[in-house]
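Where a number appears in this text, it was derived from the coordinates with a stated rule and is not lab data. Predicted model only: the values in this text are computed from it and were never measured. Cβ atoms are built from the backbone, for glycine too; each structure is taken alone.
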Structure I
Amino acid sequence: MKGQLRRTGLTILKSCGAFRLVKESAWRRNKLLILCYHGVSLEDENQWRPFLYISPQQLDRRLEMLRDGQYAVLPLAEALERLYRKDLPPRSVALTFDDGTYDFYKQAWPRLKRYGLPATVYLTTYYSDLQRPVLSLICSYMLWKARDMSRVDLKEFGIDLPVDLSSVEDREEVVSQLMQRAAGQELNGEEKDQIATTLAQRLGIDYQKLRTKRILQLMNRQEVEQLAVEGVDFQLHTHRHRTPLNEELFRREIQDNRARIANAVSGKRTHFCYPSGAYRPEFLSWLAKEEIVSATTCDTGFATPETNPLLLPRFVDTTGRTDAEFESWISGIGHFLSRRKRARLAYVPD
């Protein structure tokens, strides 16, 4: 009911010209909207996690709206420089993609090239080196694919009771226990992948087929090199997609991440994205010691000249966002209608 009322309200506001008025206002002129994407479906990932993925068709519509609305889509570094110089062009937007999954290479970049739009990819590098599906995500995905199995015996994974895979809660509990098991045994990447292989066999899923399709895998070094030459801006997202609460370990994540990216892309990386938007006050000084000049969150909002550059908000766009809601944010009117600005964190450690 609330969703329907919201959609109706946005339709009325657009029809009476409110979107256009805010879009062309001096208020909007002084603000930068940083868009955030996590994944563009290769197959049905947007159905599995609609608040993480977007379909290729939806991304096409978003890019069309940016073009047709004459939005100034700027490279991230330029956008931030101009934001703090207070000389942004009207209707400024920057595009960012988190993690560096293969679907960016396969689905997003060809579309961005067609529209002539720049993008920043915050690349996490552990699984880029390993070239295996991300364990927590591929296990969750396979359990979802097998959700018609009402009861399944997973005792070989240390799970005593039969699991009802039709239950979201049961599936999440299985993933949690699998990850705890991997962490407790201090498994390496290859050994973790064996957990996924065995789980796939138990669920009757062709795991090799998923791997061949690169479902939930990251871009490899050669793909990163290619896209960097074509103009993609690769920046920091930690090596292992985590933010330790110990300063030395936190900074090592950035150092390892920076070193791995340097193997494929020349130049120093100085822009950072908090994995899953998880940040704490002490992180800011640690980032400064690593000479990080900007850091993006998953908090919803516009960046202004007064925004701390290490706490930049973004608009996270997903399947769960309607076209009208997306347009309300790029125009600016969504800012006045939003109640929740701080992100609800859904951090999934590896």
Structure II
Amino acid sequence: MSDQASPHFGAVERLVVQVLVDNVSDQLSTQPEFVKSERECLIEAGMAEWSGETICCAHFGLSLMLTVHRNGSTRTLLFDAGPEGYAVHRNGERLGTDFGAVEAVVLSHGHWDHAGGMNRAMEMIQEAKGGQTVPWYGHPDMFLQRGVRRPNGEVLAFAPIPSPQDLTTRGAEVRCSAEPQTLLDGLFYLSGEIPRVIPYEQGLPNHLRRTAPEAEWEPDPLIMDEQFVAVNVEDKGLVVFTACSHAGVINVLTETRNAFPEIPIHAVIGGFHLSGPGPEKIIPETVADLSRFDLRWIIPCHCTGYRAVAALLNDFGEDKVVPGAVGKRFTF
């Protein structure tokens, strides 16, 4: 059930974030106390022999399972589903993920690296729930076809994301809105469209969309269908989930602060999209402006890029920056 958005939404006692899909696999690096490595998560799920067949598959995309604990009960939301069904299925099985616990699904925006695994994820949810349907949230514009214009002028089309009909036949109650709202009895906040107020965050200038297969491609640099999710953790503050930050991670955090000025922002986790010829140019400004939010943790994933991760570590250090990776589990 979705509720009206409010400047106050419910605080939870604990938040557990299981990374189902990410670009990177990192089995061995030491982790802060609140992070469990992929290998440890796999052992916990029953892995008796460590091999290429028993570990997770890294892939270009993102999928996070978010579970909150409050008053002795749990609520679980799936945030994105990675680039294809194989990755979310394989990784979910190896990590022992309970897809039957999922009560709501959010697709952050209409790109294949977040939506390509959605049909399979919905099938797994429906199978685990015995055919029960679940609410599925997105933006009404996310189903338009996307692409990018290459330097030679040619258009590289993106694979279409699952249609509302595809999703409905797999147990989704499709609910699309551009407005902010709270989900699952007010324990998750879904942003709606993100205002663009930071001058240097201009999206992707070569990004395109079209309304039908035979229609002309038209500029779509801002990718306004993107939304973020936030959770309020008691005695810590807001944990913000930004899948790709096409709006710009500073715009995302600015909107978070504007929506909840009285709640500190504890952490930001997701893709910051600071890779590629255009986005890499704004790494210095982005890193500098992140200091304005007094974040306890910065967790770059997916499309952030190695140059931005290096810059973040250089400025903030390992006491604040923990790169994401497939199979990792974060507990706030």
- Task: Have a look at I, II and say which one yields -5500 for helix-only ellipticity at 222 nm (-39500 (n - 2.57) for each DSSP H run of 4 or more, over all residues; to 500), as calculated.
- Result: II
- Which of I, II yields 0.35 for FRET efficiency 1/(1 + (r/R0)^6) of positions 161 and 257 (r between Cβ atoms, R0 = 35 Å, to 0.05), as computed? I
- Note on the structure: When I, II are compared on mean count of other Cβ atoms within 10 Å over residues 105-112, the highest value belongs to II
- Item | Winner on mean projected area of the Cα convex hull in nm² once structures I, II are ranked, highest first | I
- Item | Read-out Kirkwood radius over Cα pairs in Å, for residues 81-168 alone, computed value 14.0, structure in I, II | II
